[in-house]
1. Please state which of the structures P, Q yields 30, 23, 11 when Cα extents along the principal axes in Å, for residues 128-167 alone is computed from it.
2. Assuming 1.00 is FRET efficiency 1/(1 + (r/R0)^6) of positions 144 and 176 (r between Cβ atoms, R0 = 41 Å, to 0.05) as calculated from a single structure, say which of P, Q it is.
3. Compare distance in nm of label points 7 Å out along Cα→Cβ at positions 48 and 160 across structures P, Q and report the one with the greatest value.
4. Given a computed value of 6.2 for distance in nm of label points 7 Å out along Cα→Cβ at positions 112 and 312, which structure among P, Q does it belong to?
5. Name the one structure among P, Q that distance in nm of label points 7 Å out along Cα→Cβ at positions 80 and 192 of 1.4 was derived from.
6. From which structure (P, Q) was distance in nm of label points 7 Å out along Cα→Cβ at positions 16 and 64 calculated, if the value obtained is 3.3?
7. Tell me which of P, Q gives 96, 50, 27 when you compute Cα extents along the principal axes in Å.
8. Which structure, out of P, Q, was helix-only ellipticity at 222 nm (-39500 (n - 2.57) for each DSSP H run of 4 or more, over all residues; to 500) derived from, given a value of -28500?
Structure P
Amino acid sequence: MRGDFSKMAVMRIRYRLRSQFFHELGQLLRSGEGVVGSLEVLGRGRTGGGLARVIAEELARGSSLSQAFRAVGFPEEDCAILDAGAETGRLEEICARLSEYYARMADARAAVLSRSLYPVVVLHLAIILLAIPSALLTGGNAWVSCFLALGVFYGAAVLVFAGSVSLSRALKKHASVCSGVLRIPGLGLWFRTHSNARFARVFSLFVRSGTGVLRGLETAGNSSGSALIAQSAREIVEAVRGGSSLGDAVTGRPGLADEIERAIRVGDHSGRLDEESLRAAETLENRFLALLSLLAEWLPRILYAVMVFYVGWRILSTAFQIGDAMGNLLEP
């Protein structure tokens, strides 16, 4: 039950909770506390306390750090780099990096939700209030259409959510699906930026932690959420093990952004792969956050357009109903 509760908490306030949790864990580790001791301190609090207690319990059962974090719902890329940080003794640095990343994601997500809230509320009020004149003329039929409109709105929202979840699962399993999505305007740009930002973030942390470039490539590919990128990462690793240089092996791999390809090629030849991979990760993360800001700007406009269309249709429908009613009264 405690594990289920903690997982639900992560899903409910995912970005904000992760940011706070990683910040506090990193601060305690920096002070000299061990992982278990830090989790014990965090477990006494209300916010994130359940997560810390369950993670500590998993570690006590013999689970690795990644397995313990995975048990409470943290994503694969977080778990993988936490293991890398634990192995290299740089866990506090990785926690600080994760805290900063999720704080930025939380702010971007909050902007999308806050800007979309007002048009959604206005749309609900318009659906309900515009049904009143029709109800006075036609009785209960108007309320049926009102509830039908609300049902269509929520049904569309559920379909979008379910479709995004199904698509996300397919993108993780099938490279052909990834290739098809990349050809779709808008959606392809979103997917390419998101998956490459995740790849670059995990890869840069592995490189900077000194865990190993090839292991970092494999883990970053599996954590990207793209089967196409994961396949390219495996092919790069195989090519390097076969004798190719890292810079040559990465050239022209499908799914990988040009920023990542250039960063690995330049970093491999210059001996500054840690700096170049970090620069690519920051560039792609900033680009993804810019896309979130663009979504926050345009989603309310789309909702306003839907509201205007619906209000116009309801006004015309009500006018015709009033006209029919007046005509019936004037008939001899």
Structure Q
Amino acid sequence: MEDKLILETISVTKNFFGDKSSGVNNITVFIPKGKITAIVGESGSGKTTLLKLLSGMIKPDSGDIFFYGQSLPERGAASITMVSQDNQDMDANANVWKNVSNGLPVEDRNYQIQKTTQALNLLGIYDLRDQPFDKLSGGEKQRVTIAKALINRPEVLMLDEPFNQVDANYREGLQHDIRQIVKEWGVTVILVSHDPAELLSMADELIVIKEGEIVENGAPNDLYHSPKLLYTSKILVASTELTAAQASICGINSKRGSVVIYAEHIKINLLRMGKKWTVKQVLFKGFYEELIIECQEVTLRAINYARGKYEPGDKVGISIKKYYEFGKWL
């Protein structure tokens, strides 16, 4: 059974200052209800423009945007809420409770208490209710902002770089909370992020945008393991791009212009035969290391789980389990 659509665009274009290289061009996307959809692309690719179009914050130059099959109102539907990076809707001097409850009907005190308490508990910040907003950490501020956005149970929650100012140890908990909200409330989440790790762990659907156009879309697992485009592989994964000639040094006989190798697909072996690779750097990554290795001016990144086994200057051999070929046929 196909997912029910909540938002869709048909051939939408939005440019700025008459420049066709700005904004988005001829965009058609379908947003499923009750899912997390992430928009990914390079800086300036049109991610935030597309998000604002879907929210109704800006109007397209041409094309149509639909909410439940009806034209999206010019200022957006009341049940669509946007959370921006800059916390511009928050009162820096007011406490958390006042910020979150602001906008609820003041004449019904019991209703206000109930809704605010529910929103604060939902994001795990009830204990912060008396704290001034400007005294909070980046992660705490983001939770407060999302609690305020959710207080009236919108159908669509839009997040523009939601984890940009959130510490790493706080980020995973916030991601978990957002996934739980989607699961329990059926909220549709659309987010923009520059961090592929966030997108791969959170999203049900990925939309890949390049120079204002959609170039790929699908499930994160599919796009990660079977990217159709070089651009997608480089956006989603820390990888190495080689020419066919450089790939031959790695033992790869490619007939196409570009070869991409993920660090996880390189296995380091004891050097018995074949080309000698030199360990140039050993980068500590916690429970694993990333090795920067070089041979005949070709540099690769490889993941090593046997920490401490190699040092800069060591000679190693490699085997490559998988690689991707893109570009023109040679």
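1. Only structure Q yields this read-out.
2. Computing FRET efficiency 1/(1 + (r/R0)^6) of positions 144 and 176 (r between Cβ atoms, R0 = 41 Å, to 0.05) on every structure in P, Q gives 1.00 only for Q.
3. P
4. Value 6.2 for distance in nm of label points 7 Å out along Cα→Cβ at positions 112 and 312 corresponds to Q out of P, Q.
5. Of the options listed, only Q reproduces it.
6. Checking each candidate, the match is P.
7. Here the read-out was taken from P.
8. Source structure for this number: P.
All of the numbers you see were taken from the coordinates with simple rules; none came from a lab. Model, not experiment: these values are computed from the prediction. Cβ atoms are built from the backbone, for glycine too; each structure is taken alone.
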